[in-house]
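Before anything else, here is the set of structures, which you'll find just below.
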Structure I
Amino acid sequence: MKMDTAAILNRMMRLCSLSEHCTGDIRSRLEKYEGVDAEEIIGRLTADGYIDDERYAVAFARDKSSLYCWGTAKIKVALQRKGICAQDIANAISQIDEASADARLLSSARLKWKSLSKETDPQKKRAKFFRFILSRGYTLDKVYKAYDTVRTD
């Protein structure tokens, strides 16, 4: 698609004003435009404050943790895939409220354990439980703690 740089810049500014986007998101959107200097547009958006990878990482980590019950491992991998630097990822993960994240983990674990009530084989039940919680991005020690908690409830 052929458009002039000013129109593309305005389009990206509007997009970034509506929701948080990282440099990688904007770069991938700019690939569909022919003959546009993506680095120039990204530099301008960054200079004007429309794009801030650190701000994006913090918002992403907070939302994925609180809304989708993701663990830190899954958040870290998702941010790495988006091209966020390690320092911004570490900062974002450190701002996640550990106590409420653990409470959400236990809530998800209890729901999963309840849904597995019809499973008769204890080994299969345990494997399904572990696979589910690990797929959410929680560490193995937290999964063991959740397993011990829901099993004794």
Structure II
Amino acid sequence: MIKVQTEDFDIGALYQQIIASENNPLGYGAVITFVGKVRDFNQEQTVSALSLEHYPGMTEKVLNEISQQAMQRWPIAQPIIIHRVGDLQPGDQIVYIGVASAHRKAAFEACEFLIDYLKTKAPFWKKEKADDGYHWVDARESDQEAASKWATND
């Protein structure tokens, strides 16, 4: 399941979804979830608000492609990816990734791959409100470096 939405999400309900037998017919023994939250700082500045925009239709397509890549690389069930857009405050939940697999290593790796690729390949744009006004957030070199470890030569 992939959703881009303005409303908050319920971590417990999403966990129940990923372990439900109809979504997890093999009864995988490892479930990894990741929740990203809006920080109240960035690059040594206080952040009081965050606005996220995306390219509707294209964003979901890219997230689906990333999900399919993860399922080809690791023996995992269909991942759940939820990403919020719109105006958010520090502490708000922004992204959820849920992965189930037979073993923890595959689940951890797939989850890390999904967030690394989401941050570098999905068309989201962030604008932060800091003490000196609003600023668009540039892509981070550290995010690109994290994603590059998953690159294959095929």
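A short reminder: the numbers here are calculations on the coordinates, not readings from a lab. For clarity, every value in this text was computed on a predicted model and none was experimentally measured.
Data overview
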{"read-out": "Read-out helix-only ellipticity at 222 nm (-39500 (n - 2.57) for each DSSP H run of 4 or more, over all residues; to 500), computed value -23000, structure in I, II", "value": "I"}
{"read-out": "At a computed 32 (relative contact order in percent (Cα under 8 Å, 6 or more apart)), which of I, II", "value": "II"}
{"read-out": "Test item: P(r) over Cα pairs in 5 Å bins from 0, in percent calculated as 1, 9, 16, 15, 13, 11, 9, 8, 7, 5, 4, 2, 0, pick one of I, II", "value": "I"}
